1. Compare distance in nm of label points 7 Å out along Cα→Cβ at positions 95 and 111 across structures P, Q and report the one with the greatest value.
2. Of structures P, Q, which gives 0.96 when Rg/Rh (Cα atoms, Kirkwood Rh) is computed from the coordinates?
3. One of P, Q was used to compute helix-only ellipticity at 222 nm (-39500 (n - 2.57) for each DSSP H run of 4 or more, over all residues; to 500), and the answer was -10000. Which one was it?
4. Taking distance in nm of label points 7 Å out along Cα→Cβ at positions 23 and 103 for each of P, Q, which is largest?
Structure P
Amino acid sequence: MALGLQPNDCEALGTQDFGAWTDMTLDEIADQDPEALSRWTRDPEMRPARGTSLIDLCTVVRPWLDQVANCPANRVVALATPPVLRAVLVCALDLPPVAGLRLDIQPLAPIHLAHDGHRWTWRPGSPE
């Protein structure tokens, strides 16, 4: 229990299922199906074959955000993949899902969100 935090596995913060694209590089996907890749970068409803879309991720993440917003704990630390963090930001900030496709979130990038009882806000930089 580092930092006095209680670990809790959360299915909602799993990763995006890339389906047929799993374990492929973007270059490999572009070589195999450039039209699908192009659409995936513009359409939040586009699913790789047998995979999930940004919209699908938002459907899973939104209830988790609602739960965390009502959490009696003062602080929640969540570890998630960049696609899931993209969905978290889309949902928390009420962004149009297509805007989420333009968020370039790097692995291990910290994202600090705060909830004031009414709405989420994003605080760029490190938490205080």
Structure Q
Amino acid sequence: MAIDTNYESTAEVFVRAFYEAFDTDDASRAGLAESYSDDSMVLFEGMPLQGQQKIMARFQELGFPKTRVANTYDSLPLPDRAILIAVTGAFATADDEPYTFRDTFVLTPTDHSFLISHQIFRTNTF
């Protein structure tokens, strides 16, 4: 069985675009709404969220004026052209020390793009 390697370039574009939007400000972060559907599920620091509105409301509650994110990622193809992406990285707000995190996504294909069907985000504590 041959593996479709397009998942690698899709993952690269997704990770770059997602964190560029998340890094900037609340207005740019709001643009991430189109990446989620009403069926999307997110586990954010142990808090389960379902649906675009609840997910985006949580992102707005974070109150980060601007963040800086550096990350690395790995990706694998899943059945039905879905993609699993595991991100590790560090983020910091204006004057804070960086926090390390892990963020896992399942991207599900649509007619013209991908949606985030599942996401798990957790900061790492030592």
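1. Largest one: structure Q.
2. The value was obtained from structure Q.
3. P
4. Biggest value here belongs to P.
Coordinate-derived values only; no laboratory data. Since the model is a prediction, treat every value here as computed from it, not as a measurement. Cβ atoms are built from the backbone, for glycine too; each structure is taken alone.
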